[in-house]
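Next up, some structures in C-alpha cells.
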Structure P
Amino acid sequence: MSETMVGSTTLMPQGIPDDLIPIFKKLRDTPFACSDIADVPGQHVNSTFFATLSKPLPDGSKSVLFKHTKGWDAPWLGIAIDAARCFTEHDVHSKGICPIINENGFVIRPPRLLHFIPEYSTQIIENLENTVTLPEYLRSSDAISPSFATSLGRAVGSWLALFHHRNSEENGSGPAATRREKIPDRELYFNLYRGTLETQIRMSPQLFEGYEEAIRQRVQEGLKKDIQGRMGLIHGDLGARHFLIRNDVPIPNQDTILTPIDWETVHFGCQNQDFGQLIGELILVGQTDDQAFSDQVLQGLARGYQSLDEDSMFHVVFYAGLHLLMVLLTEGEPNTPMQNKMVGFARDCIVKGSQHDRQWLETTSLKYLLVASQ
C-alpha cells in the first residue's frame, strides 16, 4: 500500500481498512506515523500489519509490527474471545512477566512493546525482521546440526522452566495470584479443546470408533486436573510456531535469538499445558520432515526443563495429544494416511497419558520426557 495525503500535510498509507483509519490518524503526528503497510500472512483473529515508518525511530528502526486485536467467535468450537485480551498481552510486556535468558549461545526474549493505544486495542511492537517460526526454521535450514538443535531445545526448556517458576501460584511475590480468580479465561480454553475433540470425532469417526465416550471422559478429567506445584500463569498457546528465530546460518560466537510471541492468551492454569503444546508441535514437525532434528530439540527441551514428577510428565503427554488434535484441524487434508496417523497418535497421547503407560511412552519421541522426570 502506498501513501496518500490527509488534510494538506500528513501522509497516510492507502488502502487502510475503514475500521483502522481512526488509529492511523491518531498515529500520524507521532514517531509511529506510517508511509506503507502490508498484511502479515496467516492472521485469522487479529488485524496485523508490517508498517513502514515515515521516519526511522531513534534506534534506527524503519518498520514496526502493528497489531489490532479484535473479538473472535468460533461457535463450532463453542468459544467467543473478546478484544480485551490485548490488555493481557500489554501486561506481559510492561510488567516483565516473560523472562529473558542467555544460555549457551541462545538469547530468549519477548518482542519489545513500543506503543499501546488501549482505546483501540492496538499495540505497536518491534518488527523482528528476517525471522521465521521455529517449525519453518527446523524444516528449511540446511545449517542446523544435531548439537545445535539439542542446545536450542535446552535453552527453550530452561526459559520455560524459569517463566513457570517466576509465575507459579506458590511464588507469593509473582503475578499469578492477581489472575487466580479469572477462571473464565481458563474455561474458555477448555471449551476450545472440547470442541476440537468433537470436531475430530466427526471428521474421522473411524479413529475413535468404540470409545468416543471414554476419550471424552479422559479429556474432561485431564482438563480439570490441578496438580499441586504446577499451577500459575501460563502462555496458553505456546506452540513451536509462536517462537520466532532469525532465518540465518548460525554464526560461531554470535548469539542466536529466539522470541516467544502472541502473549494475549496468558491465563491462570496448569503449566503442563504449555509444555504439552510445545512438545505436540515439535512432534508434528518430526513426523512431516524426518530431517528437521525435532528429536534433538525435544531431547534438549526435556533436559532444560528438568523437574517433572511422573504425574506431571504424563499430564504433559495428555496435553501434547490435545494440542496436536487442534493443530491438525488447520494443517493437512483430513483422512489422508499421514493425517490419520497423526490423529491416531494424538488420540493415543490422550489415552496413554491418562493411563500413565510408561511402556508405550518409551516407544515414541515422547520418551525424552523421562529425562525431565528423573
Structure Q
Amino acid sequence: MNETYSQKPSFADRIKNLFGQIDLTKGSIIKVIVKFTLPIIVSYLLQQLYILSDAAICGQTLSADEVAGVNDTSPLVFIFMQFAFGCTAGFCVVLSSKLGSHDEDGMRKSFATQFILCGIITVVLTLVSVFCIKPMLAWVNVTDQNPVVFEAAYTYCLVIFLGIIAQLFYNFIISILRSIGDSFTPLLFLLISTVMNIALDLLFIKVFKWGVAGAAGATILTQVLCTIACFVYTFVKYKFLRLKKQDFKIAWKDIWAHVKQGIPLGLQFSVLSIGLIVMLSETIKFDILPDGIMVAGNPAQNGVGAANKLINFAMAPLSALGTAMVSFNAQNLGAGLTERVKKGTNQAILLGFVLTVICSGIGLLLTINAAYQHIFLSADKISEKS
C-alpha cells in the first residue's frame, strides 16, 4: 500500500515527489499539513480559474442579457453541486480512516460503497434539478417576460444539470485521491482540465457560435474526459484500490457509516446557497423596471455576478485548507492518534488566519477602480451601476 513515485533526477520528477502520496500520520504536523495543503490550494485556485475562464470568455463574447442569464444560474447550480461535493467529501472520511488503520479490504469496501452512493445521488439530483429549473428561475425573478435572459439561464441550467454525473464522479475520484494522501494528481488533472475547458470554450462559443449552450457543454465534456482519465490513473497507480466483485457486497452498516458523514456535510455545503438565492432574487429587482422588463445591460446582475466570482476566488485557499484537514484528521483518527488531531487542528487554525489576511488583502486590491470587473465583463457592460 505504501507505493511511492520513482526517484529520477529530472525537475518534473522532483516536483512530483514533493507533492506525491503523503502519510499524514507521521512527521512534523505543520510541515505535513502545509505540504499536503499547498497542492490543494493550487488546485482550488485552478478550479476557480476554470470557472473564471468560462465567465471571462462569456463576458467578453456574449450579449449583456446572455451574461446576466448565466450569472443568474450560479446559486441555483451551486445548491445542487455543493450538496453533491459535500457528500463526496464526507464519504471519504471513512476511506481515510481505513487508510490510517491500514485496512486495505476496508478501503476497497469504502470505495465501492461510495461508488454506489454517488450513482444514486446522481440519478436523484439530475431528476430533481431538471424538473425544478423553471420554478427555481421564477424564485429568483427570472421569467419569460425577459426572454433572452430567461432562455440563457434555462439553457445553461439544463446542460449543467444533465451533466451532473460527470461533475459528481469527477469530484468523487478527486476526493478519493486526496483521502489517501495524494494531492498532486488532482492538481495535475485540474491543470489539464482548465486548459482543455478554455480551448473548448473558445471553440464552442467563438468558432461554432453555440453561445450559452457551448459554455456549459465545454464544461461537461471536459469533466467527462478528465473523469475517465482520472479513474484509469487511479486503478493503474494504486493497486490496493482496484475493486473486486466481493467489494460490492455491502451491508447496511457500511452504507450508514458513509451516509452519516456525507449527507450532513452535503447539507452544510448546500444550505449556504439559500442565502445566495435570496440575495440574487433581491439583486435582480434592481434591474427590473415597473413594467416588468429588465433594464438594458442588466448592470446589477452582471456587477454582483462579477463580485461573487472574485469572492469565490479569494475564499479558495481557505476551502482548500478545510479539505486538507478532513483527510488529515480522518487518517489520524483511524490510526488512533487523537492528540495529533488536536495539535493539527490548532495549527491549522493559525494557518487559516494567515491565509485570511493574505486573501483579504488581494481581494481588496482588486476592488480598486473595479479592476476585477474588467476581467469578467467587456467594457460596454461596465458602468457605475455595475
At a computed 35, 21, 11 (semi-axes √(5λ) of the Cα gyration tensor in Å, for residues 98-265 alone), which of P, Q: Q
Ranking P, Q by Cα Rg over 2.2 N^0.38 Å, for residues 26-105 alone, the structure that comes out highest: Q
Identity of the structure behind 17 (criterion: relative contact order in percent (Cα under 8 Å, 6 or more apart), calculated), options P, Q: P
At a computed -13000 (helix-only ellipticity at 222 nm (-39500 (n - 2.57) for each DSSP H run of 4 or more, over all residues; to 500)), which of P, Q: P
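Since every read-out is calculated from the coordinates, none of them should be taken as a lab result. All values reported here derive from a predicted model rather than from experimental measurement.
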